1. When helix-only ellipticity at 222 nm (-39500 (n - 2.57) for each DSSP H run of 4 or more, over all residues; to 500) is calculated, the result is -8500; to which of the structures I, II does this value belong?
2. Of the structures I, II, report the one carrying the highest value of FRET efficiency 1/(1 + (r/R0)^6) of positions 161 and 201 (r between Cβ atoms, R0 = 30 Å, to 0.05).
3. For structures I, II, calculate mean count of other Cβ atoms within 10 Å over residues 73-80 and state which one comes out highest.
4. When distance in nm of label points 7 Å out along Cα→Cβ at positions 25 and 185 is computed for each of I, II, which one produces 1.9?
5. Distance in nm of label points 7 Å out along Cα→Cβ at positions 49 and 153 computed as 2.5: which structure among I, II?
Structure I
Amino acid sequence: MNNKKAVVLISGGLDSATVAAVAKDKGFDIYALSVNYGQRHSCELLAAEKTARQFSCVEHKFVSVDLSAIGGSALTDNIDVPQRDNGKQSVGIPITYVPARNTIFLSISLGYAEVLGARDIFIGVNAIDYSGYPDCRPEFIEMFQNLASLATKAGIEGNAIKINAPLIDLTKPEIISLGLSLDVDYSLTHSCYSPSSNGKSCGRCDSCIIRLKAFADVGVNDPIEYAKQ
């Protein structure tokens, strides 16, 4: 297997752009994977396309899995995205959690990596400054790594595919600082859960609040446009 190939999950957001830069910096040839899962903020897929171009990906594959068919999340169902006029993010697991999303994303990535003969998958999950999602924790990545070793031909033959989550223990300001050091163009990214019809970020959802605070903590202006700052 060619260990210079890596499948990188690129959502269009800040974290996935940073993790793509990390993979590129490590010398990997990037095979980008983005998932259209029926998300209401589908403009992130355009951001994913721009991000993939920035890192000169060998291939950028879009896969559709309609999670709106099961719903249960403000991102895939007819449920309002919480707005935080006081600038404070929600506590606990919020309604924007999409059931089993990262399990599904990594499963698709695992199949894609095996077809490519890639030995590495990169995902931008983060367990410090995040929205409380259970599938962003180190325990989840560890358990999925076990699954990857057991459930694939590559794993059984001794060529287990590695799940890389290099941002998992970083704060959001640390992630931005890392990305800036690797020349990530954050103006290409999109983080908002409830963008306006013209694609501007709301500035009031949990994702916007986390992002804005992180850029402020780094002392750098967020380069994207907001409907409400």
Structure II
Amino acid sequence: MPTRVLLSWSSGKDSAWALHVLRQDPEIVVAGLFTVVNAKYQRVAMHAIRLRLLQLQAAAAGLPLRTIEIPDPCSDREYRTAMQRFVERSIADGIEGMAFGDLFLQDIRQYREKQLAGTGITPLFPLWNKPTDQLAREMLAAGVRAIITCVDPRKLPRSYAGREWTLQLLEQLPATVDPCAENGEFHTAVVDGPMFRWPIPVEVGETVERDGFVFADVLPAETA
């Protein structure tokens, strides 16, 4: 029997591409997506995607969405407790694996592996150690469309917030910036690609600076 897997869905391009890759593996069935949501603002943590856009992404992917709400601010203990409860519920639902779109940060991988150790759930990393320049171009060639929703201004000019992640943008990135932004240079919201049954119309709204990061509000066209 194929392994029933939940995919950690950040709302961005890497998790979207991980879904595309997993669906090509006959040994795996992606049973749903899960996302950590800030309960106060009803947005995806770090990416700052509105809950409504997150729901539209899941609908376009044809998968159920499971959200894990955390308070704002959230202590490490509160976060770990919320995740532990989610893992326990997932096991009860017959989930055997959890997949992540991580690319090469060893400390992040080790943290996920540690959190799932002994639970009976296997962590999966379908994009692990793929060269990021090659991976970025592969995604774009396949039709992935994503909007930059968050920029770390210490690594990238704030003007990149709200721009579409394109081949032209890749060629304009400073040499110190990873093409897939695995070092946190920016975060994205995916709006189209081979993992979706239809594109999601969006508009870019207000850009604000908060907590040392620059955020562009990507709005579903239905609410813009």
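1. On the way: I: -10500; II: -8500.
Here the read-out was taken from II.
2. Values: I: 0.30; II: 0.95.
If we compare FRET efficiency 1/(1 + (r/R0)^6) of positions 161 and 201 (r between Cβ atoms, R0 = 30 Å, to 0.05) over I, II, the biggest value is for II.
3. Values: I: 16.5; II: 10.9.
Ranking I, II on mean count of other Cβ atoms within 10 Å over residues 73-80, first place is I.
4. Working: I: 1.9; II: 2.8.
Computing distance in nm of label points 7 Å out along Cα→Cβ at positions 25 and 185 on every structure in I, II gives 1.9 only for I.
5. On the way: I: 3.3; II: 2.5.
Computed on structure II.
Laboratory data are not the source of any read-out in this text; all were calculated from the coordinates shown. None of these values were measured; they are calculated from a predicted model. Cβ atoms are built from the backbone, for glycine too; each structure is taken alone.
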